[in-house]
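Read through the structures below before going on.
No value in this document is a laboratory result; all are computed from the given coordinates. Keep in mind that this is a model prediction, so the values were computed, not measured. Cβ atoms are built from the backbone, for glycine too; each structure is taken alone.
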Structure I
Amino acid sequence: MQRRPALLVDGEYDVLVIGAGAFGAAAARDAALRGLRTALIERGDFGGATSAECFKMVHGGIRYLQHADLARLRASCHERSALLRIAPHLVKPLPIVIPTYGSGRRGRALLSAGAWLYDLLTVDRNRGIADPRQKIRRSRILNRQALLELFPHLRSPDPSGAVVFEDGQMHNPARLVLGLVQAAVAAGATACNHLEARQLLWDGPRVSGVKVLDRLDGEIFDIRARLTLNAAGPWADYLHGDPERFRSTRRGKFSRDAYFIIDRPVPSGHGVAIQGHSRDKDAILGRSTRHLFLAPWRDKTLLGVWHRLFPDSPDTARVEPAEVHGWVEELNTIHPALDLTASEVTFANCGLVPFGDTATGSELSFGKESRITDHRRADGVQGMVSLVGIRFTTARADAARALDLLLQQYPHPPPGAATDRLPLPGGNIDDFAAFEAHAQSNRPAMLAPATLTGLLHNHGSRYVDVIGAMQDDEESAGLVPGTNTTLAEIDFAVKHEMAVRLEDVVLRRTDIAGGGHPGKDAIEIAAATMARRLDWSKRRLDEELAVTYRTLARHLARETGLRKPAHDAGVQGAAAGTSRLPTGARAMRRGQREDTRPSVAGAR
């Protein structure tokens with residue numbers, strides 16, 4: 001997969017998709033599989049904004065029981081199953097514990113009944129999933145003792161037990177988006193990142209394409225298409241800035257969904273839901289407040305999600321240090337035994353998704369569905385549909401709905417493909433546990449087990465292509481300092497995955513900055529490797545380093561609270577870290593990164 005923007009000026013496309021987050025990438029894959037001549041462009045990198053910075057959950061719709069919205073529940077369950085089928089290397093089941101307290105809405109009886117009903121409504125949740133590892137198990141009940149063995153810090157307030165249900169979790173959301181892009185390209189689409197849509201092209205009342213800016217070399221050119229799908233997420237409304245053409249369009253409300261990461265494991269392998277301070281005002285039957293989640297991810301812990309109305313430009317969305325302090329205080333108020341401090345946070349992520357109509361104080365009205373706009377009906381504009389996605393989980397289905405609507409304007413539209421069953425590149429794995437065991441038993445001596453594990457998850461069955469590159473150049477099997485990422489993965493990302501900026505490699509193609517700042521040495525080694533491959537000048541190399549450090553700073557907020565990258569302390573300090581989530585008071589902060597590293601389950 002090579003970046004060739006010159007190909008985009010060659011004639012007229014059937015479908016042009018603007019925006020290559022999860023929704024745009026899924027739409028391009030669908031269109032290409034239908035046999036349509038398809039183009040996909042993205043102003044930044046593939047999956048580089050909200051899709052990459054999501055909470056990494058694949059939701060099966062259990063929360064929609066509170067809204068009595070069975071249609072959305074069933075749809076979410078179907079989409080979770082689809083992702084478990086088509087990307088077994090990147091999506092897996094995750095058990096989640098919901099503690100129960102006393103009686104009534106917080107009690108075990110009501111929650112158990114809800115879990116039983118959810119299992120009944122999703123009885124076909126594993127249809128078509130052959131791999132036992134990928135199947136979603138039925139909900140189950142824990143007594144108080146079993147709950148506290150998993151999560152001792154939940155001892156106060158006094159729980160009566162818990163209900164456990166399963167959802168899905170992504171290993172790497174950015175690579176899941178990349179898999180959709182790769183599948184689109186394999187089916188014949190032309191894809192290009194770092195191309196910004198500047199303005200629409202017109203043929204009378206019909207959108208006929210878009211004028212784009214190549215953000216790498218500054219070139220401006222036109223891309224012509226019979227039909228255009230605007231899937232630019234929170235940037236989508238900015239293409240509708242002509243009030244004479246788009247009479248009904250106004251920028252929708254967006255929620256900035258945010259979470260943070262702690263560098264410590266959850267040995268139980270379970271996530272846990274705890275009740276925060278905000279309330280979902282639209283819930284017909286729910287608990288007193290909305291749940292926050294502590295979720296294991298790789299060897300770290302995710303904590304979130306917090307929501308707030310965000311009316312500003314999406315380019316300015318970030319997490320402020322003061323917010324992290326407030327969230328830490330909220331968690332400590334709910335469960336004092338956690339004894340969190342803001343200095344323990346290694347990364348903070350956020351993205352923008354459609355919000356509901358109202359949001360005042362702790363009363364939140366969450367977005368319910370993706371926004372799909374047929375501009376023929378809304379504005380009298382032909383040739384374009386806009387899609388603003390609500391949740392990564394439903395990207396495939398919502399993209400298909402938007403594409404079906406758009407293709408009403410296409411003569412003899414082709415039928416949809418089985419995008420819920422066709423594996424993504426690298427996803428043709430029948431039994432992931434057996435696949436991993438076989439790969440480890442045949443592991444080349446030059447690779448550590450943890451390095452191979454990362455390759456298996458990020459590349460699936462295509463990991464052999466990366467290993468092949470290492471065998472051709474043994475030096476490329478060397479690791480980026482303080483990480484489990486090989487130099488060969490950087491080369492592979494440049495040669496085959498359209499990585500053209502340092503950020504593309506550090507934040508999305510590899511695990512170099514997977515949940516924390518990897519340190520100056522790691523960044524500079526990655527930059528030097530890319531510079532050799534792409535023949536960067538000294539000036540270009542310095543620019544790439546500066547941009548990457550600025551991006552990492554937005555996640556780290558170094559000056560006030562979030563953990564600083566260990567530039568001066570050395571890469572090993574950056575990799576191991578100096579503070580941990582405590583087991584009780586200060587004991588957990590003295591833990592080590594290896595087997596003795598403190599964990600959620602150790603909190604008391």
Structure II
Amino acid sequence: MTEEPEGLIHWLDWSDAAFERAKRENKPVLLDIGAVWCHWCHRLDQDTYDVPDIAEYVEANFIPIRVDTDKRPDINRRYNLGGWPTTAFLTPDGRPIGGGTYFPPGQMRQLLREVKTSWQKLANQQVPELSPPQETTTGELSLSIVNEILGEVANNFDPIYGGFGSQPKFPQTEAQELALLKYHYTGNREILGIALLTLNNVGRSGTYDKEMGGFFRYSTTRDWSVPHFEKMSEDNAKWLQLYLHAYQTTGDSFYSEISRGIIGYVDTWLSDQENGCFYGSQDADETYYALPKAERLKQKAPYVDKHIYTNWNAMMISAYLDASYVLDDPDAREFAFKSLSRLFSLNFKEQEGMYHFHDGQPKLKNQLIDQVQTANMLTHAYECTGEKTFLKQAEKLLRFTSSKLLDPNGGGFFDTTVETQAPGFLRQPMKTIDENSVAALALMRAYHLTGNAAYRRMAWDALKCFSGGYLRYGFMSAEYALAADTFLNEPTMIRIVGVKEKNETRELLEAAAKIYEPRKIIQILDPQTDAKQISDNGFSRAGPPTAYICVGTACTTPISDPSQIASEVQKMANPRLKG
């Protein structure tokens with residue numbers, strides 16, 4: 001058990017030993033959940049926990065435990081009380097008995113005394129058994145899911161400034177992705193406006209750093225003018241994909257300029273350019289970010305969290321791969337593959353899958369989001385190269401995920417493995433709609449690339465878990481809608497018959513990769529090693545490299561001219577629209 005040395009409180013790690021001490025000393029636990037990038041977490045330390053009498057009272061009457069939300073998403077998911085910081089009071093066996101977020105000194109003094117005098121009564125009489133709410137409610141899977149969630153997106157859209165609701169405004173990039181997808185298949189320009197108005201306003205607002213590129217985490221104002229100044233790898237990966245898709249959809253250079261600005265920022269501040277991989281975040285500093293670039297460069301930059309988080313790296317690698325084709329940026333492609341290689345060298349172990357982050361050694365295994373985001377990225381890497389090693393590695397992770405995290409009774413996936421002796425809610429299984437949506441997306445890509453029906457069945461089960469209750473998440477269930485769309489519609493398969501090393505094959509692949517086609521799957525089939533699959537599909541192995549675009553059982557004639565791929569994809573994709 002280690003202690004955090006900074007400040008007046010000797011914070012303990014979340015561990016069995018810490019909870020055993022709480023039981024032994026008969027004290028409640030003070031759980032602080034924060035992040036290195038979190039402004040109000042730092043303020044809570046400065047304003048409250050570093051006040052001598054408060055620190056002394058905590059040390060004497062509580063077992064103080066501190067958790068970094070980025071490093072322990074499993075704990076945050078179970079105990080977060082509405083944001084960061086989270087201030088939670090627990091019984092010695094991990095049951096919550098009260099709390100909130102930020103507390104100034106006066107409120108904290110009162111709260112600490114109230115909890116001290118009443119916690120035993122609360123624990124023994126009023127606190128329920130360990131049972132965090134489960135999100136699952138089964139129902140039918142149909143295209144009405146996509147349309148109803150799109151309706152929630154439209155109903156909550158801010159028609160003046162873009163985004164959703166009033167303030168504060170968070171990215172909600174999945175909702176914009178859903179709008180772009182529906183526009184692509186319907187031509188409805190009102191739906192397109194949901195995405196573009198947001199992207200236009202955010203990209204020209206204070207939420208985008210015009211001096212150094214990259215997006216701040218969110219806006220405190222409705223018009224996106226005043227941001228919260230931390231920068232997150234996760235957010236910038238999502239923004240990058242979204243701006244790339246807007247550029248593919250419209251051809252407007254504004255979106256490509258913002259995309260390049262994000263890459264410029266990430267290359268400079270949130271990546272290890274020498275070795276590969278992406279860092280977690282850069283801290284908020286309102287004074288620093290108010291300066292022009294030339295003045296910033298003279299100042300000490302805000303702290304960068306250099307931990308290598310698996311799920312965020314997988315997202316950024318995928319975004320860089322897309323950018324490399326859409327923006328004709330081979331450097332982005334090279335760095336993406338360098339990062340992919342290093343991510344596995346740092347955070348992967350045979351028979352144990354992906355660990356969550358690297359801190360001198362890989363730490364925190366068996367997290368669903370790490371396995372499925374990485375599998376999704378690997379299938380994408382396979383599409384970009386035809387290198388079967390990537391597909392085999394994706395399948396290995398999906399098999400590991402199903403063996404460790406699949407619910408054999410109710411279907412779907414638990415967020416992590418259940419340890420019966422773990423403290424508190426960590427011994428309770430949880431399924432979340434967002435992570436199961438990513439799992440379904442990864443499984444469906446693998447299914448279409450391999451034909452393994454088991455992947456489709458698991459995707460079905462993962463989506464069914466939430467098909468009766470998705471509307472309670474409103475527009476925030478947009479990722480679930482994207483996964484449902486992928487499951488319910490035939491993909492646009494772009495199969496290229498050719499040796500992957502040949503220039504003609506690469507040119508066909510690059511033309512396919514540049515196209516915005518949300519249901520697109522690209523596969524290179526080698527005339528020798530994939531002869532049976534080529535024959536089964538009725539394709540020809542003879543002649544120069546050729547592409548076939550198929551939706552269901554309908555395919556184009558062979559295409560050898562890369563310039564024809566975009567128009568042929570459009571012809572094939574539109575007739576099979578389903579809503």
Structure III
Amino acid sequence: MREDVFVIEMIKNALDSIANEMFWLTIRTAKSPILYETFDFSTGVTTPEGDTVGISIGVPLWVGVMKYVATSMIGEARKNGELLPGDIIISNDPYLTGTHLNDIGLASPIFYRDEMIAIATAKGHIYDVGGMNPGSWSPISNEIYQEGLFIPPIKYYIQGKPNNDVIRMMVSNSRVPDYLRGDLEALSASLRLADRRIKGLAEKYGVEVFKAAMGSAIEDGVKRAKASLKELPKGEFYAEDHLDEGYVSEEPLKLMATVKITDEEFIVDLSKAPKALPAPINNPYPSTLAAVGEVFLAITNPHIPFNQGLFYPLKVIAPQGSIFNVQKPYPVSVYWETMTYAADLVWKALAPYLPERLSAGHFLSVCSEIIAGVDPRNKEYFVLCEPNPGGWGAGFDKDGESALVSFADGETYSNPVEVLEIRYPILVERYELNIEDGVGHGRFRGGFGIVKDYKLLADEATFTADINRSKFPPWGVQGGLEGTTNYMVIIRAGKEMMRVSRIANFKLNKGDVVSIRSGGGGGWGETFQRDPELVLNDVKDGLITHKQAYDIYKVAIEPKTFEIDWEATERMRAKARSGVT
């Protein structure tokens with residue numbers, strides 16, 4: 001029995017290792033930068049019931065949706081026939097598996113001696129799956145059918161052999177078919193790797209011990225979740241915020257959440273959510289659960305490998321037909337902008353009570369853009385789509401992080417300049433911190449966003465973007481100031497043509513510049529509480545001016561010597577503390 005305990009622990013660790021091996025195999029074989037550079041995908045292993053027991057790094061959102069990838073796809077496939085070894089089920093049905101049509105999910109049952117003992121899963125962003133807009137997401141769609149090819153759960157591989165009819169249908173609907181096929185084959189290869197590794201574990205240690213190890217992993221998660229829940233503050237916590245626009249009108253869309261924490265449950269109530277809109281901002285329930293779950297993990301068990309047991313106390317109330325639980329045929333292609341608010345509302349409600357785990361508000365939006373057209377170098381169609389980094393909120397004891405991707409992207413990365421210029425007909429003219437727009441100031445200040453300028457080298461291209469927090473900036477905590485907003489600028493002939501947060505298929509000409517400007521994070525604490533030495537360092541680093549140091553932080557710095565006038569500083573701060581302006 002003692003040996004079995006050690007073996008079970010070894011198998012539990014092996015499950016995480018398998019998921020990560022799947023991930024790096026995909027990196028080495030993927031066709032698109034959005035997979036091998038950005039890491040906009042994830043891989044995992046679940047029980048036959050769909051409970052996650054191993055998952056890779058990548059998009060944290062997939063932690064919550066991988067269960068739906070497994071259960072929905074395998075369940076639907078079983079309705080249409082028997083599942084056999086070597087089968088791979090494919091689907092991008094967002095209402096079943098979460099997210100949007102670009103994110104194609106794959107699931108493969110793993111058999112050992114005629115018994116299904118696990119499911120291998122993968123989900124990744126595919127550049128283009130057809131639809132009205134290059135890149136397959138658009139701020140102007142009003143039904144799902146405009147957003148691309150809708151793939152119900154069907155067999156992509158049948159007993160190890162490709163289902164060529166399905167593959168032909170899919171590549172025929174993509175503007176960049178080689179990228180679609182190449183990336184799906186990379187993800188499929190990761191499932192076959194998992195099949196070999198898991199069969200090896202069952203063969204080496206015995207199938208009953210293997211199944212016991214998966215059950216033990218889930219039990220460990222439940223125990224940890226229960227123990228962590230007892231350490232959280234109890235009661236009801238409320239937050240509200242606004243999407244910049246309701247899409248069908250220019251009025252902001254109010255969003256509200258109540259968080260109830262007991263010794264047994266962590267309940268997030270989104271029942272006052274607006275009804276779904278004929279606009280792409282709607283979010284499927286699996287994505288809402290995953291987003292809220294991300295914050296739950298951040299405040300309970302942020303540093304251990306995930307398994308489904310860690311979600312045991314979590315309950316999310318989101319009425320069917322609402323913006324957080326959309327139903328077909330409402331569109332979802334820009335779902336992430338609403339999904340991030342589901343998490344941010346919980347974050348905002350709890351940040352003052354859990355300062356050691358949660359920061360002030362961050363720039364929130366994925367700040368993604370699509371630039372698409374024909375590359376003059378090879379006459380092939382290209383689609384550039386990526387997340388962009390921005391400023392994170394300050395903590396109770398530290399400044400916010402600068403140029404970090406949104407929480408929704410987690411472990412993903414920005415494309416390197418070298419890759420962008422090699423793979424696309426663009427020149428990256430500028431990539432730097434967004435000092436001009438600044439941050440939310442406070443005892444600790446928010447992090448800075450970025451400015452990234454893309455100059456088009458092709459004769460023409462289309463530009464699409466849809467971002468939020470362009471009107472409602474990141475929130476501060478305990479007197480910290482609000483951060484700054486996100487937007488993009490189109491520059492033609494060296495002059496600013498327009499500032500946009502939402503635009504579809506705008507025609508760019510050769511030489512035009514798209515300038516991405518992400519916002520700065522919110523501050524924490526009163527500005528006059530900031531250590532003057534930290535203010536001085538920011539001035540020396542060019543992050544703020546002498547005037548900002550004086551006006552905002554009440555710190556007098558000699559312009560020539562860069563020395564603090566301590567006497568003048570203390571006089572100003574004494575007035576600030578007493579409320580005298």
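Taking mean count of other Cβ atoms within 10 Å over residues 16-23 as the quantity of interest, name the structure among I, II, III where it is greatest. Provide the component values of the computation, followed by the final result.
Numbers: I: 31.8; II: 16.6; III: 21.5.
Once mean count of other Cβ atoms within 10 Å over residues 16-23 is worked out for each structure, I has the highest.
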Problem set entry | Comparison of I, II, III - label where mean count of other Cβ atoms within 10 Å over residues 176-183 is highest | I
